[in-house]
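Any read-out appearing in this document is the output of simple, stated calculations on the displayed coordinates, not a laboratory observation. Keep in mind that what you see is a predicted model, and the values were worked out from it rather than measured.
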Structure I
Amino acid sequence: MPKVTYRQPDGAENVVDVPAGWSLMEAAIQNDVDGIVAECGGGCACATCHVYVDDAFVERLPPISDMEGDMLECTAAERRAGSRLSCQIKMSDELEGLVVTIPDRQT
């Protein structure tokens, strides 16, 4: 099962096994990862599951959809080049070792 590292703003890390097909948001919620609020439950309607994808993985992800792009304009923390909504990133074997950093705030 592929692993994802969720890095907290203070540098603490949670390494989580994520079943293929699950979103990073689902895995964070199921594994009690702090900082992923997910107010909308994964409907791409709130931007409270914002993460910063490590530069080494940005190009491996599918492009940002128009809906996700619109929601990323509403993030509480600064939007960066690697900003994504974790509800829109589906885990796959190709993403083994993915590292994401959780912003210091979601709301």
Structure II
Amino acid sequence: MPAAAKSVVVTLTDPNGPKGTGVTHWIAYNDVAPGANGVDASATLGRNMTGASQYREPCPPVGDVAHHYLLTVTATDFAPGDLPSGLDFAALQARLAGHTITGSTIVGRYGR
């Protein structure tokens, strides 16, 4: 993690569902320290596709083609606690503009 990073943001999104409009399964930020081995229980959870502040597991429709799931970790110059609670994906992306230091995404596929 770059020395300038003060916190990280973690998101899990599915760009394939529903009908290609994409959904957010999980957002975690604030108090996610660079170099941590996981997301701390004190992290702020943003709003997922249902509007709830919780993790929502990948669950593409039965028989649909496998969906792509993007797990992204973004290093930011925000101090832990700087971002307000309740952000959805669009609001988070707007806040990150000009504050992202680096990031990385892992893509997985899952179908049922």
Structure III
Amino acid sequence: MTPRSFLVPLLGFAILNGIFSPLIGLSFLFAPLVLPPFVGEILPLRFMSASLILATATVIAGGIPAAIYERATRQAETGNVSMWIWLAGVALLSAPAVANAIRIGL
């Protein structure tokens, strides 16, 4: 597998986590702090922005173990092992959201 082929499941988990995460309420409350003022007043945009913030945070936080692995092994290029670590990190962070999605019948 090429490293690019890992991006679809990785982003799928991140999107799922952005929508169904138990932290969506907290992100919804703090979204106006990082958004333009007019977005905070339009509730659908605020929810969508909060969801996007969570999805982005999931991708970033899930990539930290992979970055540490690459740094420790001094790899010149991203390999399959790094991508598997990144995917596993994102999947673990998304586990509560997957449980929520299954519970509501998605």
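Starting from the value -24000: which structure in I, II, III was helix-only ellipticity at 222 nm (-39500 (n - 2.57) for each DSSP H run of 4 or more, over all residues; to 500) calculated from?
Numbers: I: -4000; II: -2000; III: -24000.
Comparing all candidates, it corresponds to III.
Can you say which of I, II, III returns 47, 33, 19 when Cα extents along the principal axes in Å is computed?
Numbers: I: 32, 28, 25; II: 44, 26, 25; III: 47, 33, 19.
Label of the originating structure: III.
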